[in-house]
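The next part holds the structures, each set out as structure tokens.
Read-outs throughout are calculated quantities, based only on the coordinates presented, and are distinct from any laboratory measurement. Predicted model, so just to flag it, every value in this text is computed and none were measured. Cβ atoms are built from the backbone, for glycine too; each structure is taken alone.
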Structure P
């Protein structure tokens with residue numbers, strides 16, 4: 001059975017986006033610094049390997065509606081850039097969007113499935129599609145927090161960027177005390193890649 005992996009980039013002070021998130025500024029004003037390990041060229045060999053391995057092992061993706069609105073918006077994903085950034089988008093996994101109501105129009109319709117039954121339902125559907133590969137909960141913060149709080153996540157991957165934002169969208173606002181086992185630490189000049197097994201939360 002596939003694992004459920006929560007995977008997200010974060011600033012040193014715990015933010016996954018800077019203030020001012022909108023359709024034009026999907027990461028907030030100045031939030032690109034959180035994702036410098038992916039966005040800035042040339043990438044280090046460490047960052048390139050982390051990105052490629054994550055893309056290759058992902059069978060399906062779960063995301064929230066607000067994140068979908070950004071990635072399907074005019075400044076979002078394209079045929080060349082999407083999940084895994086500049087990896088081969090013809091091999092990109094399907095994305096299951098947690099939403100109360102599907103949108104009327106979808107720019108990249110072939111990539112998305114809409115789930116109105118909540119996070120657990122989205123994870124179940126993604127797992128059925130992923131085969132033996134991972135289901136990756138990529139965000140935003142609220143959907144990732146919901147997944148952790150519900151005990152749905154097997155592995156947590158944090159890409160910790162050397163930047164302090166001082167504000168923005170914070171991670172871990174919903175989940176309570178959570179027991180993790182640190183499994184892997186990989187360093188590059190632009191990020192420290194942390195991998196944890198999720199043992200349990202107080203909300204389970």
Structure Q
């Protein structure tokens with residue numbers, strides 16, 4: 001009977017996340033990941049065609065894990081204002097629970113070599129992003145946020161503000177403050193209410 005592989009894909013991707021959190025995308029190399037887990041370089045090449053594939057998979061796995069929780073929260077409550085506020089809170093809570101993956105998401109897909117990804121991986125990334133855009137558009141529509149100002153308010157509440165809160169602390173190398181989730185939720189609630197009111201006033 002063949003022995004199971006000592007290092008599976010997820011162990012190697014976990015190591016790649018740690019390297020990216022510590023040294024940025026440039027720190028994610030085949031040899032660095034192998035060294036991180038104490039594996040021969042051949043173990044990494046056996047599971048990934050090369051560095052481009054490794055970078056793509058570590059980015060996609062991280063984004064997809066984030067998107068899964070975010071979308072589940074955003075779609076869990078029929079009250080879109082309450083769901084939106086909970087989703088803003090989820091962004092911060094996820095970052096607190098997954099600081100290394102959150103640090104990785106301070107970069108962009110281009111930093112992880114997206115222009116060189118195989119077409120099927122680009123499509124995979126686009127499908128995930130489209131799911132988020134569709135969910136956000138549904139929130140905006142439910143609020144009646146159809147004019148540009150109201151739509152921007154929804155995006156600010158559900159995406160820009162919570163991410164900025166996380167980014168500022170992580171880039172400073174500081175832990176998220178205890179009140180961060182509350183602040184994200186309260187701010188989103190206020191902004192979504194304003195977006196709804198703006199739409200009502202201009203409707």
* To do: For distance in nm of label points 7 Å out along Cα→Cβ at positions 45 and 133, find whichever of P, Q sits highest and give me its label.
  => Q
* Asked: Quick one: Rg and Dmax of the Cα atoms in Å came out at 19.3, 71 when computed from one of P, Q, so which one is it?
  -> Q
* **Label whose coordinates, when helix-only ellipticity at 222 nm (-39500 (n - 2.57) for each DSSP H run of 4 or more, over all residues; to 500) is calculated, return -6000 (choices P, Q)** => P
* Source structure (of P, Q) for relative contact order in percent (Cα under 8 Å, 6 or more apart), computed value 23 -> Q
* Structure fact -> Calculated from one of P, Q, distance in nm of label points 7 Å out along Cα→Cβ at positions 13 and 125 reads 1.5, and the structure in question is Q
